[in-house]
Every structure is written in structure tokens, then in C-alpha cells.
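Just so it is clear, none of the values below were taken in a lab; they were calculated from the coordinates. The shown structure was predicted, so the numbers you read here are calculated from the model rather than taken from an experiment. Cβ atoms are built from the backbone, for glycine too; each structure is taken alone.
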Structure I
Amino acid sequence: MKVEKVDVLVIGAGPAGSVAAAILNKNGHQVKVIEKQQFPRFVIGESLLPRCLHNLEKAGLLEAIQAQNFQRKKGASFTRDADEFCDFDFSEKFTNGWDYAYQMPRAKFDKTLADEIIRQGVNLCYQESVEAVQFSAKNALVDIQPKEGERYQVEAQFVVDASGYGRVLPRLLDLDCDSKFPGRTAFFAHIKDTTRTEESEFLTEVADLRAAWTWMIPLEKGITSIGFVGNPDFLEKYGTTYDEAMFKRLLNTHPLLIARYSQDLEFIFPPKVIKGYSVGVKQMYGDRFVLVGNSTEFLDPIFSSGVAFATETGAVAAELISRQLDGEQIDWETEYSKYIQHGIDVFRTFVKEWYTGNLQTILYASQKDPSFKKQICSVLAGYVWDKKNPYVKKHRRAVPLLAEVIRRQAAAAKNK
């Protein structure tokens, strides 16, 4: 069997893999990327956070993205009932950083990143999959099967698993574990949207259905991504077929959706469903390998954190691998696992408190302290490693405590 030698093998060419490969290549290491699918290909996760741009810039990929003129995202808007709104403008956040991000069809976004790393000199092979892996004290030996052609092996000093939901190393090394979140369902589609105004185009919108929620993400002129997320029992009150008719019934569950989307709307593709999407792992790294992106953990789409974690894990892992290959001793537990886990835990708190209702108590409070709104805005922008922010440093306590204070203030005002 033919053996190809490289410094680092990256499994997966999505945002995590592309960022990792670009940084490793820029640092002078020989990188090979294999991708099971052929790009462009459809994938969900169409809304970036400002923190993503920091990592794309570090990897030398930002200019390629900016050249695509994707829809800018300047903030996020939350809506509960017809008269309850809360907008977050990323330029008014607590943490210094990017004031905007992008919303875009992921197929175009991922293809742009992949094309750019190829242009930079990275060897990227499509339609190749990992069949087996062996780790030794000296290297990793990976069996790879192209869609067409004979199986071959790659000998690498390090392997980066950026395979996303493919979860190659978690599957081969028995690293998967159950998520701590309930098994929720996401039901989504792209539609032709001719009613959207310019004023609404700069926001990702979240409509709170109480037992579930829906996202509305303008992607490009005339196309909007809409998704419903909730417990299967709630969604299946509107049907079990997960088809266009069921989707239209769900559009009648919120005043904003009723006003904006007609029942004769045109679908770009038939609605898709993902059930039980939350995943976890027993460990994020091991001897000569590291997991990045959704290969580590995926929480929930409510705050668009997926690509933020993909780019963050890809960038951090690549810098650590570079240092290790250059002879430095790396504390992977502290510099990678604990660091990444802190960001995951912050978002985990916000996701949990969304589903408990505490976060809605904060968002829809009639009186909002500008300071805590800025601090929460920073979390929603992806700056979940800024420990100067109390909603990052003390997230587990700060969010429910603020919700309780607001409830008490509202009760006191009512009793006056």
C-alpha cells in the first residue's frame, strides 16, 4: 500500500479544518486535508459571530470571505409576543472586537475557505474517507479510501479531526458520549423571501414560541433561512411528516411569522429535519490527535455558536500543534481542553437558561441596565473567553441571579 508522509493530516475541509490547515501551512508545516464530500455541499449553520472574523483573519482567510460580499450581520433580534422585542447591536458590546459578522449559504462559505487554502498551497483531496487509524509513539498511520482508486496510507506526526458530524476519530477511538442536553429537533428550509425590507436584513432574528423557537436568517437577496427548534413532542403537534405542509402550519404559530410569510411561499429546497443534534466527547485530544469543531461538542443552534467554536478550535489547535512540532512541550489539557471547555460552558449556560426561561426574563425586561446588556451582547457576539465580563467569568451564577432580580423588581412595581 502506498504511504504518503506529511506533518499534519486534517480530516474535514469545513471551517475548523480550513482554519487549522491555513495556520499550519502559514507556519511552515506540510499539511494534507482530506474531505469525504465534494464541495460545494449543503450544510446548516449559516450565521457567523464576530469572534469568527478574528480567527479567519489569523488564518489569512478573511480577505477571501470579504470578497464574496456576503450579507453582513450587525446584530441579533429576539421576539416573543407581538409587542416584545430585544435587539443587540454588536457595535455596543462590552468586549473590544469585531462589530459585525456575516450570514451566508454555508455551501458558498465553506467552498470559499477550501478554495483559498488550496490557493495558499495546502493539498486538499475531496471524496476521500478515513477507514482506520493507528497511533504510535512516533506517528499516526491513517488508512484512506478515495471514492475512486486504491486505498493508501498517510503517515503524519499529528492528526486533526475536523470531520464535524462525521465524527471520525470519536467513532474509531470510542470517544463519543451522550450530550447533557435533551434530544431536540431542528426543522428548517430556505425560502424565497420578497417581503423583506432593507431595515430587517442586518439581523438574525429569533422568534420565541415558548415551547420552541424559530430562526430567520437573511442569506442573500431574496433568500431567507427559516428553522424551527424544539422538543419533538411540540413540533409533532403540527405533523409527523416534516414536509412543506407541516412547515407552513408552524409558520402560523407566531404573529411575526404570520405577518411576514404567506402560505403560498416558495421553497428553495424541501424542508429538512435533524433530530437529537447535541453531541459530546469523552476527551478533546490524545497522543498525536486533537478534535476540533463539531467533532468536539455541539450544543444547540440558538446562539449560532457552531462556526464560532469551529474557527476557535481550529485556530487554537493549529497554533499548539505548530509549537509542538517545533519542539516545544505543550500542556494540551490547560492550553486546549480547559480553554475550549470554558467557552463551551459559557454558551451551555446561556442555552440552558434560554430553555428554563431565565434568559427571556432578562431579554424582555421593561427596564434594562445598559451595562449588563453590553456584557450579554459580548457573549452573543462569541467573546466567551473575556473573563473581564461577569457574564463570562461567573456565567452560571450571573444569569439566573439577574433573572431573579428582574422578577422581584417587576413584582414590587406591580404591588405598588
Structure II
Amino acid sequence: MLTNPLTKNITKDNIAADITRYLANDGYQGWRKAHSMAPDDIITLVKEGGLRGRGGAGFNTGLKWSFVPRGEGSPKQKFIVCNADEMEPGTFKDRLLMERDPHLLLEGMAIAAYAIGASVGYIFIRGEYHLAAERLELAIEEARSRGFIGNNIFNGEYSLEIFVHRSAGNYICGEETALLNALEGRRAIPRAKPPFPQVSGLWGKPTVVNNVETFCNIPHLVALGIDWYRGLGVGQDAGSKIFGVSGKVKNPGAWELPMGTSIREIIEQHAGGMRDGLRLKGFLPGGGSTDFLGPDHLDLPMDYDVIGKAGSRMGTGTITVMDDKTCPVGLVLNLTQFFARESCGWCTPCRDGLPWVVKVLQRIENGEGLPEDLELLQEQCERIGPGKTFCALAPGAAEPIQSALKLFERDFLDHIKKGCCPYK
């Protein structure tokens, strides 16, 4: 672990879930410092610090905050919202943060709320995260009892309330405008943009939505400064990040590492490499809605732009490895079944296109596929791709499919030629 941030307290033997232990580790020092700064200066610090959103998009966090109307004539009521829905297949980093360091999230939200002038915050949490929700609710009460949130914080004029909202469950709620609709008690479907939430969000008021890990970066960035934060990264991007690995490796888990850490180091050193007798065939670098990369990409640094140029996305930074004994067709089928089930049904390409793709993939997996099915799948990926749907759910679902067709074409053809799944 790095000596000072973001998840310095996250170990099996040292869980900073209570405020006493959090304060003993310099907790809320970033909030104290931020409260003495001008809000615009906080936004500038976060922007120049190079913190990019850790939920998957990688957009500059401070720049996002700067779009919120401020000053005379701007709406008095503003909101800060934490996207803690975390339903991306293969992703589990936010759950660890909320369960083991909930005050870090609250401190980051408080700083962000103060910077944009928000007086109310919501943590929109995945319904299945019972332990995380309980610890957050306890942490909110502890923080309020110590004066870190509530009325007249630090004996000043600023007040902030934070609430935990348990989601009823749906992958689409990870899309920020669908999340806001759900938070308002309405159907969780995406909104048209513009207007963007920073201008018209929750109940039509300016709202900033950030991911759990994004908020957890903020206290240390504010407390220790831009140079320190940028110095953590070893590549193009600043800071540290929680990288995770799941699949048939010897030591699956999550680790806080410098941005720019190589994929090889994450998989082979921290995850212990592949299990005995297995060989790496490919991997999803940032969750189920990213393109497959192959063993020839192992030496790439985990930076947003670098992974983008390689033909995929860093996404959430949680790597799902596929071994040479796992069927790529079956894996992609499983992912697509999930995305088809989770479609909100708002637009036709997603609602009707994804179930159709499932049928074609199931046909191939069953050994009933035809050579022309591969062309049909490729065409369908284009029909549900970027710019063809209301949000990014279907385009994200297309990424593992289209990349699997390129990297594992022989496996698809073997299913068709042999009339069965060769892996069974």
C-alpha cells in the first residue's frame, strides 16, 4: 500500500470503519483545509491535480465541477450525489471502500459539496450492499456528532446533510441521469443531454454526480497538494487507483497502486499469475463492458488514454482474466445475457437488439451456428454502437462481443464447424 492515501487504511487487520480510527489516521484534515479555502480555489486545485473520474469515463473531476453555476443569480439549492451502484460485471472496488473506510467517502463528498455550494448529498448505493450501507449510515451519525457534517460546520455558516439511498437495483442506475430519475422516485431511464446534471440535475437543480473512488481521492489531494498527488502516478495519469483482478488467478483481489502500473505487474505480481496449468488467453481491462485485450498487451500501463489507444477502455480498472480452458463464446454469451436483462427498454436498439444477439450467441454456443452468424453479430454491434442508442449501455455491451470476434475468431469458427462447444 502507498504510505498516504487513498486506501491506506484498507487491510484485513486495519479497517477504519469508525471515526476514532479514522481521525487517528489524519481523517478530516482535508475537509478542515478545504473549509478555509475559497470554493473556486478548491475546484482549481482538483482540476489541476489531474484527478480523473474513477467510475469509468475518466473525465477531469475539477472540470466537471466547474460547470456548476455559481455566484449571484445561480440557484441556491444544489446537490452532490455519489454513484455507489457498482453493478459493472467484475467490479468490486467501491464496496471495499465503503465497507472499510466510509469516512473517507464522506470527507470527499463534504469537500466536493462545499466547492460547488451544495447543501444536500445523497449516496445512491447498490441495494445488495447491506454492510456498506449500514457502515455509511453509522459513519454519517458519527460525523454529524463531531460536527463534520450537519448545521454550521466548523462553527461557520456552511451546512451539509448527507443521506444513504438504497437502490432497488438495476444496472442502468449506474448511468448518472437514470440514477437521478431513480433518486426522484421515477422510472430509471436516461435523460436527454443537454442539459447536463451540473446545470439541471436532481429535481431540476444543479447536481454533481461522482463515483465512490473519485470522492475518496479528494481528501488527500486537498490535504497534501497537487505536486504530491501527481507524483503518485508513474504514467500519464495522476494519483493512485484501486486495481482489481478476478478470474482464474492465484490471488484475486484489489490493490491500491500508482496510476500507470503495468497490466503485467497487476496480474502476475499482485494477483499471483494464472493458476497452475492455465494460460492467459485474454482479459477485459476495466469491467464487463470493455473490449478484450490479449497477452501482447500485458506491458501496457493502466492509463486511460493508453488503454484507449490500444482499442479498449480502462473503465473501472478491474481486470477480468480469461484462461485458455474457458470458452470465449460462452463468456461473451454470459455477459450479453446480463446486459440484455438489465436494459431499461427505453430505446429500440438496446431493448430488442441485445436479446437478438443473445439468441445468435446461444445458437453458436449450442453448435447450431452458421458462418454468416459472425457477420450478423458484427452488423448488430454496429447497430447498437455509439451514437445509435440513448445511453452507453448497449454500446458497452457490444465491446466484448466485437473484440471477441476479432481476437477469438477461431473459437467461434470451431463452434460452427464442429457443431458443438469444443471446451465442453
Structure III
Amino acid sequence: MNNDTTHGEPTTVPPTQVMHTDLQKRVVRVLIAGQILGGIGMGATLSLGALLAAELSGSSAWSGMAATMSTLGAAIVAVPLARLAQAHGRRVSLATGSLVAAAGAILAITSVAVDIFPLLLLALMLLGAGSATNLQARFAATDLATARFRARDLSIVVWSTTIGAVLGPNLFGPGEALGAALGLPAMTGAFAFSLTATVAAALVYAVGLRPDPLLTALAARTARAGIRRASGGLAILHGNAAARYAVVVIALSHATMVALMSMAPVHLRDHGATLTIVGLTISLHVAGMYALSPVFGALSDRVGRLPVILSGQAMLLVALTVAWMSDGTQGAMTMSLIFLGLGWSASVVAGSALISEAVEIEDRSSLQGFSDLSMNAAGALGGALAGPILALAGYSTVGVSAMVLVAVVVVWSVVRLRGAHA
């Protein structure tokens, strides 16, 4: 494992890390730019997917399929993008994912124009590649980072998504105006912004990530320790308890967030909220997901990954409790969704730092890809189950049901924390 340590032990920085300090700073700047653009692409369609799914299908019970298909798409491309990164670098992988999302934006507009619901679901799957790309970009920030600043650099890249992701949902109004000017179908104008942003992100990654951070790190590792065949994601989990724990934390935290968030736009509309109010509420939730991620990253480096994960689960529990007890008012919904975003952020930032340090560099892409696959598969399942639960038993029951996932993470975290202090 790494010679770097972060808590209570001497830190020895490998010479290659010193040599790559300037490159790491430039990589982080490029990733920030790409994440801002990718965030616009993601945020511009975050709520519209649920509303369009309900509109084209004719039933709110299908609204959860928007998040389901998006997260399913992200899950499907997670491992191929990780393998592409391993073979050809982050530059090719991230640019490819962004272009697939751009194709999804085009197909989404087409699906509404021809009024074909299955085509919309396919478009949302392709748009999910944008989410997968944004997720893998956070790992690109760790390729050349030292253990002392690994969570910090990762969290800064996560934070940069805030700008685009908060701006995106508030493009609904301008998107409708643009759509009308371009002759696009109702509620699809924002996809034009998504298309432009994702193509621009692909260009940023393709041009800016030279030399490639992952290929540079792999070359340095090979020069230092020789070539070793990379292990598969499942093989890594079989023999690595820290990796298993981190993957489960991220997956269940994401499932909790998707289940509650994906139903929020429909629940708000059912209680009389306008499209503008829905967009504002979701943008505040997205701000909670990303805005404080550098704080959680710094805390992860300073006090440890486990305490930050537990604090994240506590915030998720607050969000679920408010959702359970609220009457659907905008104030209560906003509070619940903000805490939902904060809890997700703390858990995913700290969990992702664990993922990146659980194995050596040659195995990181495999583990990261498998983690993103698990994360998005869990999110897809959470969104799929949340729709019928909303239709049959209401939004509060969605919140209560998700408490089971939080309980699993809390119990496992406490066991590991006690074991660390034994």
C-alpha cells in the first residue's frame, strides 16, 4: 500500500508525487471546468425527467423511472468507462462519457416530439452517462494526489459541480423560452442547454487532460514497482474489507438520496408548486449535495473517514424524518432535501476517499468502476421502488422505507469504528 499516511503517523511523500505536484494542480483545474459544464448538463434535466416521464406515460407512478433509467444508464457505462480509463487514460474516458450524454439530450427532445415514452427512457439512460462521467471525474483528482490531500482534492472537484448543477434546474424558464424560439416541444428547452454543456465538457477533457493523470500515475508506479496485472472489481472486494465497506456506504447512501429526491418534483407538483418553485427547490438540494463537499473532504483528511460517514448518515436520517413527518409544504420539503444533499455529500466524499486508498493505483480504476456500478444500480433500484411506494402509500412512506438503508450503514460504521479503537 501507499507510504503516505494521514492520521498520527509520519508522512513520506514519494519522489514522483513531488515531481507531479504542478501537474496535479492543473488536472484539478481542468476537472473543475469540466464538472461545472457537466453539472449544467445534469442539473438542467434533473427534475424534467420525472415530469416528462409522468406526462408521456400518463401516470405519476412512472415518474420514478426517470431517475431509475438515468442511474441505470450510469451503472451500465461505469465499468466500461473505467476500463477505457485504464487502457487509454482519463482524458478519453471522460470525453467519451460526456459525448454519450450529449446524444441522450438530443434523443430526449426527439422522444417528446414524437410522444414515445420508451424512447424517453432510452434518452434518460444515455443522459446517465453524464452522471457517471461526473462521478469518475472525482476519482481522476486522486490519481496523482498524496494521501494527505486526497480527500481534499476529490472534494474540490465534487464541489465544482455545484455551480452548474445549481444553475441547471433554474434554466427551466429560460429553457422554455429558448425552446419556443427553436420550435422545440414543451418542457424540452432545457435539454438544449444540456446538449451544449456536455459537448463543451467533452472538449475540455479532451484538450485539457494532457498529459493524462492516470497514465502518468501508472507509469510512475511501473517504474517504481514493476508491472502487475490489475485485479477485477469483484476480486478486490473478496479480499479487501475496507473496499467492501466503502462500496456499500456509497451505494446505500446514493440509493437513499435518489429514492427521496426523485419523488420530490412530483410531490411538489401534486401540492400546487409551480415549475419554477420545483426548480428552485431541487437546486437547493443540489447545493446541499456539492457546496460543502470541501468541508467534508478536509474533515475526512483531518479526523478520519468513518466519523464523517457517520455524520453523513445522521444528516440523511434528519432528511428522512422531516419527509416522514412533513405535510408536503415547500419549507419542509426544502429542509428535507437540503439535509438529504448534505448527508449524501459527507458519505460519498469520505467513502470515495476510502475507495481510492484501499488499493494500489493499478487496481483503482477497477474498484472505482465497480463502486460506481454498485452506486448507480442501487440508485436505480431506489428510484424504481420509490415510484410505486409514492403512488400507493405517499411520500412520507418513501422516507420511512429509506431509513432501513441508513441503519445498515450506521451499524457497519460503528462496528468498524469500535474495531479501529479496540
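If distance in nm of label points 7 Å out along Cα→Cβ at positions 92 and 236 is calculated from each of I, II, III, which structure is the one that comes out at 3.1?
II
Ranked on distance in nm of label points 7 Å out along Cα→Cβ at positions 60 and 340, which label among I, II, III comes first with the largest value?
II
Quick one: relative contact order in percent (Cα under 8 Å, 6 or more apart) came out at 16 when computed from one of I, II, III, so which one is it?
So the calculation was done on II.
From which structure (I, II, III) was helix-only ellipticity at 222 nm (-39500 (n - 2.57) for each DSSP H run of 4 or more, over all residues; to 500) calculated, if the value obtained is -12500?
II
Work out the source of 3, 13, 15, 18, 17, 11, 9, 7, 4, 2, 0 here, i.e. which of I, II, III gives that when P(r) over Cα pairs in 5 Å bins from 0, in percent, for residues 100-187 alone is computed.
Clearly, the read-out refers to III.
Supply the structure label, taken from I, II, III, corresponding to distance in nm of label points 7 Å out along Cα→Cβ at positions 28 and 404 with the calculated value 5.5.
Source structure for this number: I.
Of the structures labelled I, II, III, which one yields 2.3 when distance in nm of label points 7 Å out along Cα→Cβ at positions 308 and 364 is computed from its coordinates?
Derived from the structure labelled I.
Compute volume of the Cα convex hull per residue in Å³, for residues 36-83 alone for each of I, II, III and report the one that scores greatest.
I
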